[in-house]
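Listed next: structures, encoded as structure tokens.
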Structure 1
Amino acid sequence: MVFTSHIFIFYFLPFVLLVYYGLPAGRNLFLLIASYAFYGWWNPWFVFLMLLATTVNYICGGIIARSADDERRRYAALVVSVAVSLSMLGFFKYFMFFQDNLNHLLALFGADSLSILQVTLPIGISFYIFQSISYTVDVYRGESPPVRNFFDFACFVALFPQLIAGPIVRYNTIADQLVNRTHTLEKFTSGVALFIVGFAKKLFLANMIGQAADAVFNAETRGTMDAWFGVTAYAFQIYFDFSAYSDMAIGLGRMLGFEFPRNFNAPYLADSITEFWRRWHISLSTFLRDYLYIPLGGNRIGVHRTYVNLTIVMLLGGLWHGASWVFVIWGGYHGLLLAYERWRGKDSVYARLPRPVRVFITFVLVLFSWVLFRCVTLDNAVQFFQAMFGFSGAQGGATLLGAEIYTQGNFLMMILCAALAFQPLQAFDWVKQITWPKVMALIVLFCFSLMALFAQSFNPFLYFQF
């Protein structure tokens with residue numbers, strides 16, 4: 001089930017809100033059941049996998065909390081929690097990747113290939129595994145109290161607003177809310193407004209510009225201008241797609257009394273890659289910082305180790321996004337840029353340039369990374385880069401591609417996306433104060449969004465694959 005579906009809008013969400021606010025007690029248990037129903041809509045069997053991860057981390061967290069005087073026991077429980085959780089993630093997300101690379105290695109030595117075991121990737125497994133691990137780590141560090149009962153913890157792991165594509169909600173940010181959260185009209189209306197804005201961003205911006213991006217990336221041949229147009233369209237698609245989901249998730253959370261962390265803050269206004277990662281997918285970058293970069297030593301062990309740590313973290317961050325070498329290279333690319341900026345500081349190539357120029361250069365650097373992120377294979381990425389820099393001549397099909405993408409509608413959509421992406425006011429801030437003019441605008445926007453929902457057939461959520 002997705003947020004931009006008639007089943008969710010007209011059936012699931014109204015039912016959940018009516019029952020939730022009608023219950024005098026047991027709201028977390030109800031949310032748990034509703035979240036399992038939401039997640040099991042695709043494949044009910046995957047619910048049992050989530051339940052297994054939840055149970056293991058709940059038990060390990062309890063052992064850690066009850067063993068204050070036994071450090072070995074606490075550490076052993078932490079190791080079991082992390083090992084089991086990452087093993088589940090590793091098997092379902094990377095086992096086929098491992099098999100494929102093993103067969104390539106065997107072929108180099110003339111050996112026969114092994115049969116490939118097909119493993120279905122459960123939707124959102126990366127997100128709920130990270131959240132489960134955050135619980136045991138936070139309890140181990142003494143940064144959060146242990147959860148009071150299993151159903152509250154299971155509700156935290158499975159909470160449907162952020163279950164499929166984030167933001168990554170760490171246990172220590174929501175522990176108190178699981179036990180005692182406030183439900184106010186102001187919070188509810190703010191949540192409704194944020195959901196509507198995200199709903200519209202997804203349908204009117206991400207879906208529409210995404211069709212142009214798909215046309216370019218799926219083409220067999222493309223010209224230089226086509227390639228730049230396509231990757232720019234994809235940059236807007238992935239931003240408005242993912243930020244729209246985050247807006248809707250945070251809005252739904254507020255409707256239920258929760259306050260989830262902000263996940264985007266005008267990332268294309270960043271004037272360096274370092275600042276870009278402070279603005280893009282903030283919940284992931286802070287998670288990697290607190291649970292990987294700092295434990296590796298951060299910047300406390302010397303400058304050279306700092307550069308290594310940055311690169312390692314981004315390599316693993318790339319691998320987290322997908323079991324493919326293009327994701328690893330994408331992560332390494334960002335890691336090297338982060339290390340370079342940390343190394344040069346104020347003396348970097350573009351640090352002394354005017355801010356608009358720095359923003360433009362950063363955006364172009366991000367565009368290069370989006371080529372890797374979007375292309376299925378490394379060969380596809382190389383071909384796309386060749387087209388971007390004019391090293392591969394456009395063939396006859398490029399003329400047809402140009403006729404498909406260079407339309408008045410696509411140009412207008414590109415201008416609109418650019419105008420909205422390169423301005424500081426974000427939906428997260430816009431809904432902080434709801435006025436009657438905003439209410440009227442939101443009603444009109446929601447009505448048009450519903451019409452678009454029933455008219456569109458192109459409605460992917462890009463981050464479901466992660």
Structure 2
Amino acid sequence: MRIAILSPEAVPFAKVGGLADVSSALNKALRADGVDSLLILPLYDSIDRSRLKVFDEELGLFWRSKAPRIRVWQSDELAAPTYFIDAPHYFHRGKIYGDGDDHERFAFFCRAAIALIRRLDKPIDVLHCNDWQSGFASVEMKRLRGHDEFFARTKILFSIHNLAYQGLFDPDDLWWLGFGDEKNEFLSNGAASALKAGAMTADALSTVSPRYAHEIQTREQGYGLDWLMRLRSNRLVGIANGVDYEIWNPETDPHLAANYSLDDLSGKRACKLDLLRRFGLPEEVERPIIAIISRLVAQKGYDLIRDAARAILDTGAFFIALGAGAPEYEDFLQSWHDVAPYRVGIYKGFAGEPLAHQIEAGADLFLMPSLYEPCGLNQMYSMRYGTVPVVRATGGLDDTVRNFDPSSGDGTGFKFHQYDAADMLEKIREGLYFYNQPEVWKRIQLNGMATDNSWSAAARKYIQLYQEMPGLR
């Protein structure tokens with residue numbers, strides 16, 4: 001098989017969220033399993049061109065009645081080739097998302113990506129589209145394969161990483177974007193939705209955990225498209241994301257003050273001391289650290305954290321937070337730090353990968369009280385680093401964390417079910433109760449570190465899905 005993965009972001013080139021980790025890790029894992037895969041991204045101005053080489057000086061492309069000059073770059077930094085669409089007008093914005101013409105930018109990216117695929121040496125078997133930014137490519141590929149021999153046997157997989165983000169825009173723009181004939185595929189409650197169009201036109205759908213595949217078929221988590229998810233449920237598969245253990249491995253992680261392993265946890269204490277110093281907190285290594293790394297949005301459970309802030313500090317723990325987002329939550333974290341500067345450490349913004357690794361290694365408990373969570377990666381990073389997750393049992397959090405059972409010694413973390421601050425606090429306190437029992441705590445840490453959440457298992461499920469798509473057996 002030959003697979004082309006389209007994504008708006010991928011590490012180590014451009015990252016806003018977990019999609020970036022998934023895009024590169026899946027591509028690498030597919031290659032390791034013998035699949036001929038490639039990855040296509042926009043070339044943002046934040047990407048260092050010195051790491052790339054020119055692949056094509058001029059990509060033939062017809063866009064909005066013009067033939068703009070588009071250059072394509074290539075990187076072999078990952079195990080599989082990565083191609084970049086160079087269009088400064090659309091992608092040199094100082095950010096990846098957030099402009100009013102995002103729908104135009106990514107419709108262009110999809111058109112250019114398909115033109116690039118045609119320029120490559122042989123057709124692809126599967127076009128793997130990710131999230132709404134790639135929805136335009138799903139529509140266009142379905143149209144092309146009806147009359148273009150080069151794409152006649154190409155199948156389309158559309159992966160939904162977060163159904164809440166649907167790429168909504170004015171339906172009047174469909175005509176000049178070149179999708180006027182597909183208006184019905186896009187229309188959703190009076191708006192045009194790139195995600196809905198991708199889900200309507202793909203041959204198969206996937207999402208990033210089995211639990212989330214069921215949740216998006218409900219009114220509560222379907223965000224107006226639950227009817228479509230139910231309609232296409234026979235083509236919808238949930239595959240939990242994996243972890244790239246070449247990057248997330250406390251034995252070899254270059255960002256840590258000390259490395260440690262399943263067989264020798266002693267280095268974790270040095271990592272904890274280093275983390276306290278980085279956040280200017282007292283060097284009280286015996287005091288537990290509760291940490292969170294996330295976008296500061298309601299989805300991530302910051303309403304619960306705000307409601308429980310005083311009670312969290314009453315447990316005696318430190319609290320460390322890394323992230324950026326809604327001003328109301330940034331202001332809350334700042335005021336919490338101002339009230340308790342020796343107990344609450346914050347970093348507002350995205351500090352890059354090293355600090356995230358240092359938090360995962362230095363913390364004792366990792367908090368993920370999400371309202372919903374399609375998959376989540378930090379709970380799996382935490383387990384690998386001997387940091388015990390406290391999560392709400394939703395989406396991939398429920399799929400990947402096993403609630404600790406003291407009678408059997410089995411379990412990798414602590415789960416609560418109701419989206420409620422009191423329930424969250426109960427599980428935090430339960431975690432801290434066992435933290436004060438070193439032998440039990442070590443058992444929970446080792447359970448998590450021994451859990452295999454590698455991408456190799458997830459990649460094999462994707463390969464099976466590719467193979468089972470009609471016409472690819």
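Could you tell me which structure in 1, 2 was used to calculate distance in nm of label points 7 Å out along Cα→Cβ at positions 24 and 64 as 3.7?
This figure was derived from 1.
Identify the structure, out of 1, 2, from whose coordinates distance in nm of label points 7 Å out along Cα→Cβ at positions 192 and 264 was calculated to give 6.0.
Answer by label: 2.
Can you say which of 1, 2 returns 16.2, 45 when Rg and Dmax of the Cα atoms in Å, for residues 16-215 alone is computed?
The correct label is 2.
Have a look at 1, 2 and say which one yields -22000 for helix-only ellipticity at 222 nm (-39500 (n - 2.57) for each DSSP H run of 4 or more, over all residues; to 500), as calculated.
1
Say we calculate relative contact order in percent (Cα under 8 Å, 6 or more apart) for every structure; which of 1, 2 gives the highest result?
Once relative contact order in percent (Cα under 8 Å, 6 or more apart) is tallied for 1, 2, the winner is 1.
Which of 1, 2 yields 67, 45, 44 for Cα extents along the principal axes in Å, as computed?
It must be structure 2, since only it matches.
Could you tell me which structure in 1, 2 was used to calculate distance in nm of label points 7 Å out along Cα→Cβ at positions 128 and 208 as 1.4?
Matching structure: 2.
Any idea which of 1, 2 comes out highest on distance in nm of label points 7 Å out along Cα→Cβ at positions 8 and 256?
Going through 1, 2 one by one, distance in nm of label points 7 Å out along Cα→Cβ at positions 8 and 256 peaks for structure 2.
A short reminder: the numbers here are calculations on the coordinates, not readings from a lab. Computed from a predicted structure; not experimentally measured. Cβ atoms are built from the backbone, for glycine too; each structure is taken alone.
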